[in-house]
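So, here come the structures, one by one.
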Structure I
Amino acid sequence: MWNPVYYYREKEHRSLYLKQEVLIYGATPAGITAAITLKKQGIDVRIAECSRFIGGMTTSGLGATDLGAEEALGGLAKQFYEEIAAHYQVEKCVRFEPHVAEAIFKKWLAEFKIDVQTEQFIESVVKEHQAIHQITMTDGTTYEAKQFIDASYEGDLLAHAKVSYIVGREASTVYKEIYNGVQFGTQHHKFESYIDPYQEEGNPNSGLLYGIANEQVTELNGAGDKRIQAYNFRICLSKNNKVPIPKPNGYDRSHYELLLRYLQAGHWDAMKLHTTLMNGKTDLNNHGAFSTDFIGMNYAFPDGSYALREEIFQLHVTYVAGLLYFLATDEEVPETVQQEVNQWGLAADEFIETNHWPRQLYIREARRMIADYCMTEHHALQRIHCEQPIAVASFHMDSHHCRRVVLNGRVVNEGDIQIPVKPFAIDLRALLPKQEECTNLVVPVCISASHIAYGSIRMEPVFMMLGQVAGTIAAQAMQAQKSVQQLPYEEIKQQLVQQGHIIEWDGAIVDDPIRRMEETFGGK
C-alpha cells in the first residue's frame, strides 16, 4: 500500500489538561512566527497542530516562494529568508528545499522552547462572556488560555468559536468588485483547443469524462457561489537523487482520459511549471488546462468532518500521484512526454516519513472570517487605503480554477484569474473577529477578505508577517487585560516598527507589478 500520508486518523484517548497564557492553533508559518513573537515578550505559549508536522506549505513542497515585492518583507519573515540564503551561502534565496525550511523552523522552536502538540483536532470550544476559555481536542486533550490565535489554513478554531465566516466566492455586487464571483473567459490555464468532453466523442448520451461537472451553466460572470479554488500538492522532484514515481492506491487510468485527449491535440502543459530550487530539485505546481490541480473536488473540505477531509485528502494524493504515474507509464502518452517525465522522480532526501510525498495538502482557501472590516480588491488596486496598516501584500490577485464544465459542447475551466497589483497594506481590523462574537482571538491566516483579495494575501511570506502581528496583538491584550478589539492601534504599530516589521509600502521604491506577475506567473 503506497499512499504514505494522511490528514486525519483517530488517536488513543488521553486525559491531558494543558494551561498556558496563549494557545496557538496551527504550526503553520503564521503560527510559528506568532509563538516566537510572544516568547520574546516572556509570555507562556503553546502550539497545537492538526498534522504530525510543522511549517505548513513552506516545509511541504512550496519552495518556490510567491514573494511579490521583496522590499515588503520585514520582521521574522525577512529573517527566515535571510537564514535560507545563509544556509546556501548566497546573498538572496527564495527558492529552497523543503527540509532546509523545516530545519530553520525547528531550530527557532527549539531555541525559544516552544512546545508543539501534534495531531490535535478540535472537538469543542468553551466560551465565557464572548471569550474563549478552553478548547478540547478529539483525543481528549484540553487547553486553557487567556488569548488564542487561529493560525490554521482551515479556520477550525474560529468556526468552533462561533465566529462568522464565509466559504466560496462572494457575488461581485457584495463589495462592488469586478474580479470576484464566477469568472469565465480567463486568459490563463485554459484549454487551447476544442476538446470533446464525452466518453464517446460526439455523443452526449455516453456521459462526461471524469472530472467534468455534470451541471448546466446558467450564471453570469460575477455571480456568487460556494465553490472554492482547486487544491493540489506541491511536488518536490529531482533528476539526481530520486525514487521512481509511484503508482498510488486507487489509481484509475480513466481519470486522465481528458488529459490524454489534450495531449493528443498537441498540448503539453501538465509538467511545464518546474520552478528550479537549489541542488537540482524543483517545485512542481499546477500549469495549463489539465495539471496537478484537482478542480472541483474540494468543495466539502472547509466545513467537512475530519473523516470527510481525510477522504478528500486521499483522493488528492491518488489524483496527483496518479497524474504523474499516468504520464510516466501509459502507453498512449506521447513518447516525448514520457521521456521528459521519466527524467524525474520524487526527491529521495525529502519527506522521508511519508515515502517522499509532501505532507501538507495545498489548502489555497478554506474559511474566511467575516469581521467588521473586510479586505477587498479595492485595497489591492489602491482604490481604498487602510487606516490601520500592519503588513504589506504584493503578489498578484490570484485564483485557481474552481470548476470544469461543458459549454457549447466543449470542456471549459472556470475561475482562474490573475490581476497584477502594486504593494498594498493590510488593515489590523481584518485579523480581529467582531467584538460581540469573540474578544480574545486573532486570526492571521483565514482573515477577513473577499475571495479575490484573499488571492493576493494568501501567500506564505504574508502569513509569516501576519503571524508576527497576531503575536504582538495577543501580547498586548495580555498585558493590558483588554479585548483584542480595544487595543490602541498606535501602540501596536509602534511595537511592529520596533520589530523591523514593514507596515506600509514606501512609495519611493520603484515596483513593476506586471513584470513581477510575468516572472512568477503560475508559481502560485
Structure II
Amino acid sequence: MEQATPQTLSFGFDRASGELSATYTPREGFPALTLAFLKQALTDNGLTKLHIEESVLNAFVRKAEDAKEPVSQVIGQRRDGEFSLEVADDLMTASLTLVAPRGGRAKSVEVINAIRAAGITHGILHEQLRGALSAGQCNKLVIAQGDMPSVPEPARFESLLEEKKEELSEIDEDAVVSYADMGYLLLVSAGDPLMRRTPPVQGKEGMDIKGKPVPAKPIADIGFAKESTGAEPSEEDPDLLVATVAGQPTVIKNGVKVNPIIDIENVDLSTGNLDFEGTVRVSGDVKTGMRLHVSGDVIVSGTVEAAEIVAGGNVTVKGGVIGHSEGASTAQAGTTSIASRIKSQGSVQVQFAESAHIEAAESILVIGNARQCELLAGNEIIVGKGNPRVGQIIGGRIQATQLIKANGIGSANGNLTKVQVGLDPYLEEKLELKDQEYKRKLAELDRTIKQISYYKLNPQKATPQVLEETHDKRKALAQEVKIILEEYNEMKEELISAEQARIVIAKAVYEGVEMRIGSQVWQVPSEMSGGTAQLIGGHIEYARKK
C-alpha cells in the first residue's frame, strides 16, 4: 500500500511484515513537519487502527525537523489480538483477558479452542463470553462459573418455654415489690414440652467448570444434650424434649435442665445448713449463722440475717438483708462490719441492705437503701425504685461493670463511700482460673510428649496398643490446650469499654464519695445535685442534671 499527501509526507505499509513506515521529504516553501500534521495524515489515510506509539511519532517529527534529505522511519505495525485464560485452582471459575487487535486479526476462534482444551464444559457464561468477543477486549472477565455446593444447615434447637409469672406470697401496697418486678420463676410439669429440635439439612453437592462433582461439607447430626437432666425426648416425637419431673427449667446448649423445687418455712437450726441441687423458696427468714447453697434460685419472703447464701440462679429477698453481727457494735468508726453474704450467678433483688456483702454475676437491685455494704455486680447496680425518699448508698464499696444508679450517694456527715464502674469485678478471678487450667493442661501435654519420646528410644517399654493410646492422649491434650487458650482470649474480649460505663445520681452526691471509672479516680469535693459521671476524653466528668 502506498499513500501520499499532496505535500511532503508519505506512508508505506509492508503487508508481509505488517510494518508502517513514514517518509518525509523536505521542500522549500513548505512548513516543517509537526506532530499534529502527522496524526491528521494518519487519520486521513485510514492508518489509525495500527499499533502506533506516541513516543515513536515524536521521535520521527524531531528527526524530520532538521532534515535536509528525505528521512524514513517505521512508525507503526500491525498487531493481532491477544488473550489469556485463567482457571482457578479450585476449578470453580475461569477468567478471560482479551487484548484488542491493532490492524490485525482477533483471536475469537483461539479463545473458544482454549476453553475446550482446558476441559471447561459446565457453567459457561455464554452471554458474557459473546459480549467480550464482540467488544474485542476485556480484563479478567469471569466467563465460566461452577456451582458451589449448598451450605448445610446444622440442627436447630428452639426453646418452647413460655415464661410464667408466679406470685410468691400475698403482699400489701406498702410491701416490697413482687419478684416479677425483676424476674420470675418459671415452673414446668412432667410431660410439658421444653425444646424442639429441627434435624440438620445436609448440603447438596456442586459441580466445577469441568463438570466434576464438588462434595458438600458434611455436618454432624447432633441430638439433645446429655446434660438435660429432668427431661428426655418424647416417645411419640424424638425431636421434642419434654420434662420428666416438675420443677424449674434452665436452658442449656442444645437442651434443658429441670431442677426440682423445695419449699421451707425458715432456714435455721431446725433445718441445718442446706446444700441443694435446685431452687429453694423460704416463706420465712434465713437466720443468723446459717448457710444456704443451691444450684437454682433462692426466694426469701422474710429477711436474711447474718447468714450466707450462694445461688446458681437469681436471689430475691423480700424482707431485706440485715448483716449486723454481734460484734458490729465494737467495730471501729468508719469501718463496715459485715456478716451477711449473698453470691449469685444471676441477679439479686433485696428490699434493703445493711452491712451486707452481695455479689451478682448480672445485676443487683436494692429497693430501699444500701448502708455500709459491699455490692459487686457483673452488669449494673440500681439502688432505689419508684420512691424518691429512699434509694441512698451510704458508706461501703459499690462496684459494677456498666452502671451504678441511685437517688443519692454518700451522706451529709461525709461517710466514706466508694463507687466504681468500667471494670468487670470478676474478670481477674476468671482469667486467673483459666490461666491455671491452661498451665495444668500444658504441663500434662509436655509429660505426654516426653513419654512418647521415651518410648521411641525404648520401644521394648511399650506395646503397640500403649503407644497408640499415648499418641491419642497427646492429640486430645493438644486440642484441649488450644480450646482453653481460645476461651482465655475470648474472656479478655468481653471487657466492657470504660467509656460506656456510667454513675447516675438522681438527687445528690456528697463529699466523702470516691468515684472510679476504669482506672480514673475522682473525689467528690462537696455536695452536688444529681447528675451523671462518665469518662470523656479519658477523664471523669460529672454532668449535673438540668
The value 16.6 for mean projected area of the Cα convex hull in nm², for residues 305-504 alone was derived from one model only; which of I, II is it? I
Once FRET efficiency 1/(1 + (r/R0)^6) of positions 41 and 457 (r between Cβ atoms, R0 = 25 Å, to 0.05) is calculated for every structure in I, II, which label goes with the largest value? I
Across I, II, FRET efficiency 1/(1 + (r/R0)^6) of positions 201 and 225 (r between Cβ atoms, R0 = 30 Å, to 0.05) reaches its greatest value in structure II
Given a computed value of 47 for percent of Cα pairs over 30 Å apart, which structure among I, II does it belong to? I
Among the shown structures I, II, from which was the value 21.0 of mean count of other Cβ atoms within 10 Å over residues 65-72 calculated? I
Hey, relative contact order in percent (Cα under 8 Å, 6 or more apart) derived from one of I, II reads 23; which structure? I
Could you tell me which structure in I, II was used to calculate distance in nm of label points 7 Å out along Cα→Cβ at positions 49 and 401 as 3.3? I
If mean count of other Cβ atoms within 10 Å over residues 33-40 comes out at 15.2 when worked out from the coordinates, which of I, II was used? II
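Only the coordinates and a few stated rules stand behind these numbers; no lab work does. Since this is a predicted model, take the numbers as computed values, not measurements. Cβ atoms are built from the backbone, for glycine too; each structure is taken alone.
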